[in-house]
1. Comparing I, II, where is FRET efficiency 1/(1 + (r/R0)^6) of positions 91 and 123 (r between Cβ atoms, R0 = 30 Å, to 0.05) highest?
2. For which of the structures I, II does the calculation of Rg and Dmax of the Cα atoms in Å return 16.9, 55?
3. I, II: which one has mean count of other Cβ atoms within 10 Å over residues 11-18, as calculated, at 17.8?
4. Where does the value -9000 come from, among I, II, when helix-only ellipticity at 222 nm (-39500 (n - 2.57) for each DSSP H run of 4 or more, over all residues; to 500) is the thing being computed?
5. Here relative contact order in percent (Cα under 8 Å, 6 or more apart) has been calculated and equals 24, so which of I, II was it run on?
6. Comparing FRET efficiency 1/(1 + (r/R0)^6) of positions 35 and 107 (r between Cβ atoms, R0 = 41 Å, to 0.05) across I, II, which is largest?
Structure I
Amino acid sequence: MATTFSICLWHQDAREMAHYYQQIFSDFKLLSENPMATVFEMNGIRMMCLNNAAPNISFNEKISLVLTVDTQEEIDTYWNYFTKEGTAGQCGWLEDKYGVSWQVVPRILGQLMTNPETAPKATYAFMQMSKFDIEKLEEAVR
C-alpha cells in the first residue's frame, strides 16, 4: 500500500498563499479549497495551507523547500520572485514573503560536490554567493 504525505503550511489566508505559489510554478494544480484549507500540488509535491488557528506559530529556516534547477535562468526566475518581497540569504537560501525558507540550487552542484577533486573548490565558491551563479561555480572548479 502506498503512503502519501502533504506538507502543511499555516498562514492567515491560505488561499492567498496558494495563489502566491501559483504565480511562479507552471505546474501548479489547485486540488481543493474550503474555508479551512487550500490543497494544491506544485512540482509534484502536495501542499496544504491551513488558515492560521495559531497566530503565534511562524516558519523558520530549520525546514526549507529545495528547488533543484538546471539553468541560471531558472535560478534567476525563482530567486527574483521570492526575494522581491522576501529576504535573500547565503548559499542559495532565501525566505519568501511568508517566511517559508527555500534553497534554489543548480543541479550541477550535486555533481560537483560528489567529486573529491571539485568539491572543495565548489564549496569555496558557493560560500561566497548569495544567489547561485552556475558560471562562477564552473569557473571555480576548472
Structure II
Amino acid sequence: MFSPHFPTDPVGLLVYVVGLVILWVVVSIPVYFAAKMIKGGGAGFGNAMGATLGGVIVYYVVFFVVAYALGAVIGPSAGVFALLVGLLAWLAVFRGAFHTSWLGAVGIVILAWIILLIIDFILLAAFGVRFPDFFPF
C-alpha cells in the first residue's frame, strides 16, 4: 500500500513539489488530447491542467464532506454514496472546464484513461518506468 512520506528538509521538499508538478503536467496531457478529440479542437492545455487539478480537489472535498456528514446517519455505506457524489462532482468540473455536456465529460474521462494507459505502456516498454499504481485494474 502506498504511504506518502513528506520530506522535512528543504531540498527534499523541493524535489517532492517539483515531482508533483511534473506528475500533474504529465497526467494533464491525456486529458488535453481527449478533450481535443471530443470537443473538436475547442480545448486548451490550460483548461486540461485546471480540470485535472480542480477535479482532484473538488472530488476529495466532496467525498470527505459527504462521507462525514452522512456517516453518522447511514453508517459505513456513506463511503459508497460519497464516492458516487465525488465522481459526479469531478465530472462537473470537467463539464465546466471544457464547456461540454455530461456525456462529453464522461467521454473525455474515458478517453483520457485510455490515452494514459497507452502512455504508461510506452513508458514501461521504453524506459522501464510507469505511473504510480492508480489504475483500477
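1. On the way: I: 1.00; II: 0.65.
Largest one: structure I.
2. Details: I: 16.9, 55; II: 16.8, 51.
The correct label is I.
3. Values: I: 17.8; II: 11.2.
Answer for the origin of the read-out: I.
4. Values: I: -9000; II: -28000.
Value -9000 for helix-only ellipticity at 222 nm (-39500 (n - 2.57) for each DSSP H run of 4 or more, over all residues; to 500) corresponds to I out of I, II.
5. Values: I: 18; II: 24.
Here the read-out was taken from II.
6. Numbers: I: 0.55; II: 1.00.
With respect to FRET efficiency 1/(1 + (r/R0)^6) of positions 35 and 107 (r between Cβ atoms, R0 = 41 Å, to 0.05), the highest-scoring structure among I, II is II.
Here, each number is a calculation from the coordinates, and none is a lab measurement. No experiment lies behind these values; they were computed from the predicted model shown. Cβ atoms are built from the backbone, for glycine too; each structure is taken alone.
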